[in-house]
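Colleague: Down below are the structures I want you to see.
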Structure 1
Amino acid sequence: MAALRMVILGRQGSGKGTQSERLTARFGCVHLSTGDALRAAVAAGTELGRQAKSIMDSGRLVGDDIMNGIVRDRLGRDDVAESGVLLDGYPRTADQADALEAVLGELGHRLDVALNIDVPIAEVTARMLGRGRSDDTAEAIGRRLELYEEQTAPLLDWFEGRGLLAAVDGVGSPDEVFERVVAAIEHTRG
């Protein structure tokens, strides 16, 4: 079975984390969370990691140039080349998607599928409010979801325009959603 290169998308509270764990176990791919990759680069003291640390320490967001570089470094490692990857939290914009496409091309690979775990706003809001986290107020959740919609709609169009987008109904039990996700992946593989 060829190594898969996938992206997982979905609103906060859509179950991406649960599905990511199951997908990496099922397909043996590397789960590449950009937050984890960023922290690893900082901890390793790489050039990009030092640049990112300086930016984060000053309270700013790490820009595309550094994020793209960190993802490029991680995608070039042997484990990803051999096992494939599930990207989680990247790309967040069409510009980052362009960079991802270029990096994969340089490495002799291509993206297989972008999975969008689709859960209605009312449902994800209820899920997040039910978690009981102090930062999960109705107002904060609303702002995060609004930002997600603004940033992600163009990204979904980018993937759809390349025939890579697989929208998966994310309402149901984790097992039911996982069955749908696997079916979508198998469908893209032909």
Structure 2
Amino acid sequence: MISIIDYGLGNLKSVHKALNSLGFTSKVTSSVRDIDNCNGIIFPGVGSFGDCMKELDERGLIDSLKKSINSGKPFMGICLGLQILFEKSEESPNVQGLSILKGEISKIKFTKNLKVPHMGWNKINKTKNSNILEGINSDAWMYFVHSFKFDNDLKITDSISSYGETFSASINKDNVFATQFHPEKSSSVGLNVLKNFADLCI
């Protein structure tokens, strides 16, 4: 069973529906017991960095998430779910993230001709092999909605995209995977990403 983390925000139903359509059992939950006992975790994040960490703290989920990730359990963050893996964000300067990965999230430097936020379809370019990008074309189109990004460590970046500046479209380190794009909104290509992750949880 895959736990889809419910912290009061997030595109939970779409991810749950997508996994069901692929034949995988999942559960939307904020239960520590479910997180401890599941085979994998998906964290679909929306909203602000600070609000997200506050909600996780109030639900007592921070330690459980860290414990599960550090145990080697497959984890996938989506959008804000990627960003909270890091130590901090420009969006909420005084808030500490999960600090699973080293680094800071920064704001996209939007030029005058670019709409805020970065929203819609954009091309990714694979920079190295990754389990969740298996079978995905190097120049695949994915759906994005964000104003903040990570771009400081190419060692953990497995695909990049560009909107005013280049940023990490997806990352991977050991059992931790995350996408800045929304696979659940990215048609059949995005479903393939979710399937690749879910296969790791079996």
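Colleague: Tell me which of 1, 2 gives -19500 when you compute helix-only ellipticity at 222 nm (-39500 (n - 2.57) for each DSSP H run of 4 or more, over all residues; to 500).
Modeller: Values: 1: -19500; 2: -7500.
Going through each structure in turn, the value belongs to 1.
Colleague: Let me ask something else about it. If relative contact order in percent (Cα under 8 Å, 6 or more apart) computes to 31, which of 1, 2 did it come from? Working shown, then result.
Modeller: Details: 1: 31; 2: 20.
Matching structure: 1.
Colleague: Thinking of 1, 2, which structure, once Cα Rg over 2.2 N^0.38 Å is computed, gives back 1.03? Display every interim value, and only then the final one.
Modeller: Details: 1: 1.03; 2: 0.93.
So the calculation was done on 1.
Colleague: With distance in nm of label points 7 Å out along Cα→Cβ at positions 13 and 149 as the yardstick, tell me which of 1, 2 scores highest. Could you put the intermediate results ahead of the total?
Modeller: Values: 1: 1.3; 2: 3.1.
Looking at the calculated values, the largest one is 2.
Colleague: Quick one: FRET efficiency 1/(1 + (r/R0)^6) of positions 157 and 181 (r between Cβ atoms, R0 = 25 Å, to 0.05) came out at 1.00 when computed from one of 1, 2, so which one is it? List each step's numbers first, then the result.
Modeller: Details: 1: 0.75; 2: 1.00.
Structure 2 accounts for this read-out.
Colleague: Compute distance in nm of label points 7 Å out along Cα→Cβ at positions 85 and 141 for each of 1, 2 and report the one that scores greatest.
Modeller: Numbers: 1: 3.3; 2: 2.6.
Once distance in nm of label points 7 Å out along Cα→Cβ at positions 85 and 141 is worked out for each structure, 1 has the highest.
Colleague: Follow-up. Have a look at 1, 2 and say which one yields 3.4 for distance in nm of label points 7 Å out along Cα→Cβ at positions 101 and 125, as calculated.
Modeller: Numbers: 1: 3.4; 2: 1.9.
Of the structures listed, the value fits 1.
Each reported figure results from applying straightforward, stated rules to the coordinates on display, with no laboratory input. For clarity, every value in this text was computed on a predicted model and none was experimentally measured. Cβ atoms are built from the backbone, for glycine too; each structure is taken alone.
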